[in-house]
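Down below are the structures I want you to see.
Rule-based calculations on the coordinates, nothing more; no lab input. Remember, it's a predicted structure, so these values are computed and weren't measured experimentally. Cβ atoms are built from the backbone, for glycine too; each structure is taken alone.
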Structure I
Amino acid sequence: MKFIVRVHGNDGIGEKEVKKGTNLLDFLRENSIDIAAPCGGKGTCGKCRIKVDGHKIAANGMESQLLGEKSISEGYRLACYIEIQSDINVYKNETVEEAVIMTDRQVKNTVLNSIIKKKTVKLTEPDIDNQISDLQRVSDYNNGKTVNISLNEIRKLPELLRKKDFNTTFISTEETLIGIEAGDTTDTNYGIAIDIGTTTIASYLIDLNTGNEKSVYSCMNPQRKYGGDVISRINYTMEKTNGLEELNKTIVSCLNESIGKLKEKEGIEQNDIYAVVVVGNTTMTHILMGIPPKNIALAPFIPVTTGLHKFSPGEISLNINPKGVIVLLPAVSAYIGSDIVAAVISSEMHEDDKISLLIDIGTNGEVVLGNNKWMFSCSVAAGPAFEGAQIKNGVGGIAGAIDTMKFADGINLTTIGDKRAVGICGSGIVDAIAGMLDIGIIDEMGRMVDSDELSEETTEIYASRFEDTPKGRIFKILAAEKNDTNEDIVITQRDVRELQNAKAAVAAGIITLVKKAGIQMNDIDKVYLAGGFGSYLNTNSSLRIGLIPMELSEKIKTIGNAAGSGAVETLINQKNITAAVEISKKIKYIELSSDKGFVDEYIEAMEFVDNKSRVHSSVKA
């Protein structure tokens, strides 16, 4: 039996016939309808909210708890809970999530030695006394360096050489000739650096003749409908017959859309782009390459590859000049990807005698400690809480997200873009917990205290914000009538625990690396906070909740999208390809899941206390 699903949107009504029992979330995914599903469709996050009409089975159980009576009464349901049993109408959310994605990066005076070089060459025209082949003629004028021209380009060579009377432009990468063009085309030589994050994607268009950034484009990673973290997406590739193919097509389409947006902004053509440098976590790059990531999620966590890879554009279907090159920088391990290698390049900690600490907290959390002689790294399960995925009213860094909060005679807050609030993003959550600690609403164990434990002043100002519900105590941040949701924006006891677990993981990871290196915390000269969360984070709040050890408070520097910056610097100076390979080999990865010392540090780091003395003593042990 089959039913009709009518999808309503600004572009009209589309109809599609589906089999009885088809899951609505699967239907939306298959039809490229954007929807968030951080839990991967497991029915636990409550984020795949969509308006539905005609579904005759009432919401109950967990779906009711996650949505609330008001949303259900207005026709909203969770897509992952609906098995289609009748003709239904689905109403697309046409409100674009205006994501505020960190694309700012450190712009440095990088030596110009671009990954693609173009030079004009006037070849000697053949005659009866000079009968060498066209390809040999090209090779002879290439100073004996490698010629690696595709068969398709060889087929075009006779016409190309004669089109401009043997006036040509040679296109080379790393001393290898990869293409020839008729006439002088040296003025157009562009490359794109792409940072594929689990949640967001940032792309940078670079003029390879000058090293100047021409344009930037960023977007949400459309794979989020398959899950908010890499494990959810890996599971999708394992559970669905064509899961890997779906994820691969989704990311390739997104990258091509990004390339198209950059072309439009700058008014250039597809054939003007000759190189793309890609960085990302190891799962994201596996999916881009169409490589099964299954074993990344299974102990002992072995990826198929962590090496440097170079492709022709056609091999991964990217829409740039077919003569060009795609470079994927190397990774370290299953959970330390090429994005972290690129961030190290950007920070220059690999060239410094002094010890630096790099912290990149996104959907995943990675930490690197070291200098030009040694490096240790680890990955921590921290990101989902900091990006709002497991928080009751959590959202990503979108317009309307509460991003700062201060507790002073009430709650003073700001939102991204000064829009009406739609939820709380990571930096706002950290501010909220720090403030609640300061005024005694949360104790050092992370418990929301009872009313009779509050100070007189706190009771007078904040007591009305408390509410006890069947699922535990909540603290109201912003009433429903003052925001753009259907409910009060609150912090729940569960939210506190989620953040507590996340901050403890990061703090314990830092301490574990310090101990592995045999150094003192005070031996660290610089702390680099990379990525969107790190750049927007209030440093005082991060110190207050114990996310970063107190001894590092005066050493913190935010460096923006360091992964994207490292990819740009590789486009501009191809020697960074060699540097990336050396860094990937130098970094020693510490698997925290099997490290007993980490477990002990994690348990201690769960407390919301001044961690200075504890860190200092644990390092000495």
Structure II
Amino acid sequence: MERRTKAPSKPPDAPGCSVAISGQTDQSDLEIGADVVRDAARSLPARPGVYQMETAKREVLYVGKARVLRNRVASYGAVQRLPIRLRRMIAQVRHVEFTVTEHEAEALLLEANRIKKLRPRYNILLRDDKSYPYIRLRTDHAWPQLLKHRGRRRRDGHYFGPFASVRAVNVTLNALQRAFPLRTCSDREFELRDQPCLQYQIRRCSAPCVGKVNDSEYAGFVEQARRFLDGGGREVQAVLRSAMDRASADLEFERAAVLRDRIQALNAIQTARGGDLQHVGDADVFAVAEQGGQIAVQVFFFRGGSNFGNRTHFPMHGKDVPPATVLGAFISQFYDTQAPPPSLLLNESVPDMALLAEALSIKVGRRVAILIPQRGEKRQAVRAGEDNAKAALARRISERANQLEMLDGLAKVFGLSQAPRRIEIYDNSHLQGTLPVGALVVAGPDGFMKSSYRRFNVRTANPGDDYAMMREVLTRRFKRLQREDPDRSKGHWPDLLLIDGGAGHRSTALATLEELEILGPAVVGVAKGPDRNAGRELFHAGFDRPVSLTVDDPVLYFLQRLRDEAHRFAIEGHRARRLRTGIQSELDQLPGIGPRRKRALILHFGSLQAIRDATFSELLQVDGISAAVARTLHNHFSSDA
């Protein structure tokens, strides 16, 4: 793979980009950008690769792949043939960077990786790129167990998934515990227990810790759980049903009742999944729906014919981009960090479908087929995806219309010239002045924008001084905005600030913005009102008197939701900071545990209790923890038991 950069042909002091409010690009900027692109194309190789369009400040505007780099980049020079959205982009281009690859399929994989990493504003973007959860069947212990898992699959065991959500994993695990009585305790609890726990009493564990089950019977439970999760649900149920019938015939009614309950638990899993399709096998289903210029992509996960859940995504895209193009870009980014199954089932053809299948096959080292089924269970699965995508999109459009109505209501209540497109809500949390945390929550036309949430560990403000805390948080927030988006072109600048507090908090916020020479955002203080009762809030917006709203006003309810979300986020941040501090304070007492090892332990286990419960072998798996340090930790926490 070869990487090069093509510099602009214009001098460094060439004019910057500008876009007219009317949507038409300034002609001089458009000509400059077109010249940069044409000059770059002349020297590009006639080989596959990836190209990046960049501004004068090296902000990446667009990442694309090409079978022939020279021809693809040259096509952007014919600006009159481009849609308005791409003309705006070309008007900002001052650099073209490219990377040569051996094959076009390799270029497709590299393109998806860079799009997810750089998030260029003119690309189709997968909004939600969090990893999906799995169920892990441990094989590193004599008595295996089923656990939730997210992230890299480094530990020994069988992994089943992906599941659409943590909730889907929890529902499945809860039912599996009733069907297959495997242990749920930590290794340390297992080693120290001398009598059965409550899980045994309610028949959700076979109590191997105290010898209530022998090795072979427990191994049978493990094997049945593995086969069920591998898609052999009907086979496992048939075996259990046969055993139940034999027990009933032998007048072993108590044993028959236990087997009946296990069968019912497996039925509950299949009911919660919404039905399994045995002939689908291992496949992911993608269905795209479009309405009013908005696009939804529904993803279903089938493993062994079992439905592991579904999730709706709303990719970011230009209004002139067709749904099939959005779907193709979505799939390539979707599999950037996870392995595809043998089959992808789509509801419509996407551009370069054969190339996409080839790229995914290269990625996982086996054949990946992309199909558009026309009949049978596979078509049934795709049709279910289409129905869910359409329903989710209709619901989103309805919710967005209601959200826009609420934003219009805010503008009327607070005398704004237009409805705010981005609202930032600020709150602070501390415990008697200790470990103060500031929280930022963001909302807009599509609801809460959780990817934009931020927390601030307050560093310089006096403990308990809410005004000083607010001043520090706002200063750090807006200084960063001034550095990263001085032109206010990325959509990160707020139109309205909601500050949890009264007139004093609002005055502090206004003074902070004035010190930073920032104009534009309206500032409203949200005070709890008389007796601190919900529904009697007072809003300080710069009028002669605070604004109050009637209890049945939907705008009041909307404002309460915004404030409560900021309050929740701030409290969670403060709780997490207390937890980390507690872990660190105890770990500080141990020899050989410095800052790097403390951080590694916290990141690996997540809580002090999890570190306490860890076995010696589990401690050894943490980066930077040697055998001697693991022994120190294990001995220390074992002595506390």
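When distance in nm of label points 7 Å out along Cα→Cβ at positions 55 and 519 is computed across structures I, II, the figure 2.1 traces back to II. Computing Cα extents along the principal axes in Å across structures I, II gives 103, 69, 43 for structure I. Looking just at volume of the Cα convex hull per residue in Å³, for residues 31-230 alone, which of the labels I, II belongs to the structure with the highest value? Sorting by volume of the Cα convex hull per residue in Å³, for residues 31-230 alone in descending order puts I first. Looking at distance in nm of label points 7 Å out along Cα→Cβ at positions 215 and 543 over structures I, II, structure II comes out largest. If you work out mean count of other Cβ atoms within 10 Å over residues 143-150 for I, II, which one comes out largest? Going through I, II one by one, mean count of other Cβ atoms within 10 Å over residues 143-150 peaks for structure II. Highest-scoring entry among I, II, by relative contact order in percent (Cα under 8 Å, 6 or more apart), is I. One of I, II was used to compute helix-only ellipticity at 222 nm (-39500 (n - 2.57) for each DSSP H run of 4 or more, over all residues; to 500), and the result was -9500. Which label is that? Matching structure: I.
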